[in-house]
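Take a look at these structures.
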Structure P
Amino acid sequence: MRTIAFLIFPLLFISCSVFRAPSITPKTEFRGIWIATVANIDWPKNANDLTDKKKADFIRILDFYQNLNFNAAIVQIRTAGDALYPSQRSPWSKYLTGKQGEPPSDFESPLQWMIQETHKRGMEFHAWLNPYRATVDLDTLSLSKQHDFYQHPEWMVKYGKKYYYNPGLPEVRKKFDSIIAELVQNYEIDAIHFDDYFYPYKIKDEVFNDSLTFEQFGLPDQTLGDWRRSNVDSLVKNVHQTIKRHKPWVQFGISPFGVWKNKGTDPKGSDTKAGQTTFEDLYADPLLWTEQGWLDYLAPQVYWSMDYAPASHRIITEWWETNAKGGNLYIGNGTYKIKNNADKAWNRRNEIPKQLRLARGLGKIDGNIFFSAKSLMGQHERVTNTLKRKFYRFPAHNPVGLVVSKREIALPGIASYRKHNKTLELCVSHSDTVPRFLNLYRSKSNFKSGDAVMVEKKYLPEGEQDMCLEINSLRVPAGITISDAFGNESEVLVVETQGNN
């Protein structure tokens, strides 16, 4: 029997200058999936499912997207004044337990568990919250007595068939700040995430009754619209400050409605004819938020097909790429429309690939997010195969936020290694205090040639300084690095194999 000799040694150069991913996969790219819990869209499938089934279903989502080399799960943990985690400020969500305010009987820390399972798969966990929606309907009898509808009825505004928090009240913003602080301080999340719901989408002949609040808090020279936008601006600014005060590396991202303004109402707007816009109807100004540095990333929901006449995905994506200043820019893609929309473009399997190709071809777009998790699972296999083969063949680093801290990352050490057939089990130790990922690279020739690609990422939880991984195919050299939450990366530790079986 012939043996393999292992030579494990550091290669003394900075990895980011060495590992040049092939053009098929960018070295750094955000690949996110929205996991919606409201109305049990994605998870749990049924609030009354047994805990084991809930866990298995969540893992099935993660495994599916890990196989596609996605690197972020954006999980909805607050749908309407509730929480999918134990909270002193919000009642348990009925979408998790079946009845609002009722704790799960054998699932005490669902958020902690979801974060751990997401991190096990080398993916970031972004906690997705809806700040202003208080209820999903008018059935207030089903609400917990701990819900703000009962605790603070003066905060509520009825509009259409829902209740909303009044964004003009300082007490509402203060309450939401405390919710964010509770999450950031107690959970190892990677980001806080909001979607497109600020002031509600307008309903014909309905009035959002905040006139008394405007009279009390509005400035003499403000219009109602400007005042409403200033309220949302204050929320965004305050949340940004709250996050960074506790953990500067935790990111803050928002996914607004895709059209800021139509060109017909503002020359600076996009050449679209959207029925509502984020600036004029939802009273949200994401361009201001990025200019002010309040967001680490912006992810407009561009859910239309490439050449859809009223709102072309191509036109809107190019508009955001030109106009969004500061922070990372991701594009939200409507995979839920594949073969499920009146626009026949969605019947073609190359619609999403064309959108991804457009994003990669533009210089300032840093990734994509798909809505929603169930849209590709168990269906559209030809689309999924194209994504894996042509776009997401290899893993990619996650983009980092606006807070930059240049730090030296110590070279990882080898705690132990063990060979079994053609597999090497390698345990790595590190001493970094804010680690994020253990990165495994492979090179067909050597790491000086620049042909190395990242083939695996493992999340390094805070406080854990050891991590094991398996390296297959020992004939190909492997390189290991540690990267931190600010995007700094260690030098590479090369695992070189010699000899034959």
Structure Q
Amino acid sequence: MHAWPSFPGSLRRPWRTRTRALGVSSLAAATVALAACSLGPRYHKPDIAPPGNWVTAADAAAPEWPSSEWWRGFNSPDLDAFIAEAQRANDDLRAAVARVSEAEAERRIARAPLLPSLGVAAQATRARAPQAGPGAAYATGNDFNPLLTASYQLDFFGKSRAQLAAATATANASRYDRATVELTVMAGVASSYFQALELRDRLAIADSNLANASQALHGLELEERAGIATALDVAQQQTVVATVNASIPPLREQLRQTLDALAILVGSPPQAVEVTSGGLDALSQPRVRPGLPSELLARRPDVAAAEAQLIAANANIAAARAAFFPAINLTADGGYESPALATLLSPASRVWSLGAGLTQPIFQGGALTGGYALARAQYQELLAGYHKAVIAALANVEDALIAAQQTAEQVSRQQQATAQARRAYRFAQAQMHAGTINVLTLLNTETTLFTAEDALAQAKYAHLQSLVSLYQALGGGWQQQDERL
């Protein structure tokens, strides 16, 4: 092998910045230790004073917020199984989990500029060039050059830290969104399951009423043959039988559609989901006693997500402001350069260099000013969104409280009405057989009983649905936990 000849400047390799590995470590430690200067506004939580108490008077006993497994309070093993299946296989929940992973990956990407970047490069070159001087001949030589390179952008004005803060807040918002999706799915499963039980109960009531009406029709037909009842009496009872019979197909249709909706929520094909046992009366009705409105905001994942987005927007303002100022870049590399492998690692072959550069934007066609204005406008938009989320959360609880209170009262009154209708129907049957009333009176009491029983089943479902809505409005046992910088 030949040593490198003295090549003309046009053939020499350009000067590269190099440093020893020890110099790279010292540079990284020194630059990371520098404190960043923040140019953006400091975030302050919006001051939205909640009311002192709920409009709807709650139970005077000690408050009891929902637990993280609030659905177990209904004491339904089938519901527990459906919830577990939804937590495992619901597609919306899977997508929300994936979005959390995306946000975490973006946070890691945003964190990278705060750390030095290191790389390894190695080159081996063999070249032929003329020797300098009169009558020079050509010479062939080798060059071996392994290098460790490092670069770092000094975050003096806080741009990278602001971007990391925005990414962290966005990741928090993504986790809160996942919790919101999970709560929505769990509430949807419970509501769909309760509706399936309601429709099963209503079908059972309709089948029982159809059997009773058919039995009464048979008796009237016998009485008509004996000359006791008239053809009009029979025709009127036939109308009742036909009316009850016609009410059954829509209930079966609604039941099938409800089971299909439940199948979607648990991530299963429709054929795999059935509710073949149980009824609304077998369920427990847990009591929920919300605490003060001021405690609600830390228990609602949607409100926490709205605030996290606001925090991210505030950090974006700082990043946009820092873009007006210079970018300071530090570079270093070090290693060895030798014309022969045998002498590559010798002390004489060591090479290194340090460099620093500054880039100051002067004219960007309004891009920087527009970016700053955009960041501020987005903050104002999200501030309005956060205010709306807080107001909506308080309203959700108020709606659910009044619904739970009034549907419970409705069930109680409807139970009384159904008991009275059943009692009147029995009296009418006895008096009809005794011949003291006509068939029209019996038909009226019969229709009233059928209607009352069906209304009672619907009232029970409405109350259960209001309890699910109250659990959901109170956050379903969720409590806020942030990831801080």
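Structure values in brief
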read-out: Structures P, Q, by mean projected area of the Cα convex hull in nm²: label with the highest value; value: Q
read-out: At a computed -7000 (helix-only ellipticity at 222 nm (-39500 (n - 2.57) for each DSSP H run of 4 or more, over all residues; to 500)), which of P, Q; value: P
read-out: Distance in nm of label points 7 Å out along Cα→Cβ at positions 242 and 442 - structure with the largest value, from P, Q; value: P
read-out: Identity of the structure behind 19 (criterion: relative contact order in percent (Cα under 8 Å, 6 or more apart), calculated), options P, Q; value: P
read-out: Distance in nm of label points 7 Å out along Cα→Cβ at positions 66 and 202 from the coordinates reads 4.7; which among P, Q; value: P
read-out: Comparison of P, Q - label where distance in nm of label points 7 Å out along Cα→Cβ at positions 250 and 362 is highest; value: Q
read-out: For Rg/Rh (Cα atoms, Kirkwood Rh), for residues 170-401 alone computed as 1.39, the structure of P, Q it came from; value: Q
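Laboratory data are not the source of any read-out in this text; all were calculated from the coordinates shown. Predicted model, so just to flag it, every value in this text is computed and none were measured. Cβ atoms are built from the backbone, for glycine too; each structure is taken alone.
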